[in-house]
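Throughout, read-outs are computed from the coordinates displayed, never taken from laboratory work. What you see is a predicted model, and the numbers here were worked out from it, not measured in a lab. Cβ atoms are built from the backbone, for glycine too; each structure is taken alone.
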Structure I
Amino acid sequence: MINVICAIVLKDDKILATQRSEKMKLPLKWEFPGGKLELHESESDCIKREIMEELNIEISILSKLSENIHDYEDVKIKLIPFIAKYNSGDILLTEHKDYKWMEKQDLLTLDWAEADLPIVREFLAI
């Protein structure tokens, strides 16, 4: 199982969603950005690093949501979500095709990656 950290990034009452590129697994699906936890790396260090590498922005962690284990056909992941606050930087996409700053009530209008859906629903409930 692969541990993947993701961030629900908040800025001015909007939530950041990112769209996977055509070249990635799950092409064009939407997700909360993040990436794989490296050996000897803390979860908070991982998500800050991944967000900087993928989006060129700095965040700070606010809280953690429930982990979600999802079995895709070729890989099983444990998705570990954090709610984070946007601090600084201009978004520069290095891996994703697109991004949107969404109103909370509009999140379910996107075509989410299956592992992210339970996280979206938990976030909507708080």
Structure II
Amino acid sequence: MKEVRFRFKRFKVYQDAKRFCKYCRGIVEEYIEPKDKDLASQIKRALHSLVLNIAEGSADNSDIEFARFLGISIRSTYESIAGFDLALLYELISEEINEKIEADGHELVKQLSAFRNTLKSD
């Protein structure tokens, strides 16, 4: 079996965040980017930040610092959701697509929050 060299790759929340990012990126590229490149770019940056901050925070030996990075991931999820809400407002995506993204994003935030709460605070 292949050795996992980076601990973040073992975290379920990291795997789920990657799946969320990939799904949402596909929606951005298909529906939003052709009509609003600026909004598409902002959503993609927020999605990448969500995943990358989980990895970056795991590099520290400090639970307090890791918890801070998980908080950034949570905020990036909120930013992504707001971006899709704007896309809905601008009629770039359907209500059904937005509802799925919001539901998946909500589950991811709960998972990130629960993981952050397991870390030592002092």
With distance in nm of label points 7 Å out along Cα→Cβ at positions 89 and 113 computed for every candidate in I, II, 2.3 is reproduced by structure II
Re relative contact order in percent (Cα under 8 Å, 6 or more apart): value 34 computed from one entry in I, II; matching entry is structure I
Across I, II, FRET efficiency 1/(1 + (r/R0)^6) of positions 9 and 97 (r between Cβ atoms, R0 = 25 Å, to 0.05) reaches its greatest value in structure I
helix-only ellipticity at 222 nm (-39500 (n - 2.57) for each DSSP H run of 4 or more, over all residues; to 500), calculated, reads -25500; among I, II the input was structure II
Value 14.1, calculated as mean count of other Cβ atoms within 10 Å over residues 65-72 from one of I, II, is from structure I
Calculated from one of I, II, Rg and Dmax of the Cα atoms in Å reads 15.2, 48, and the structure in question is II
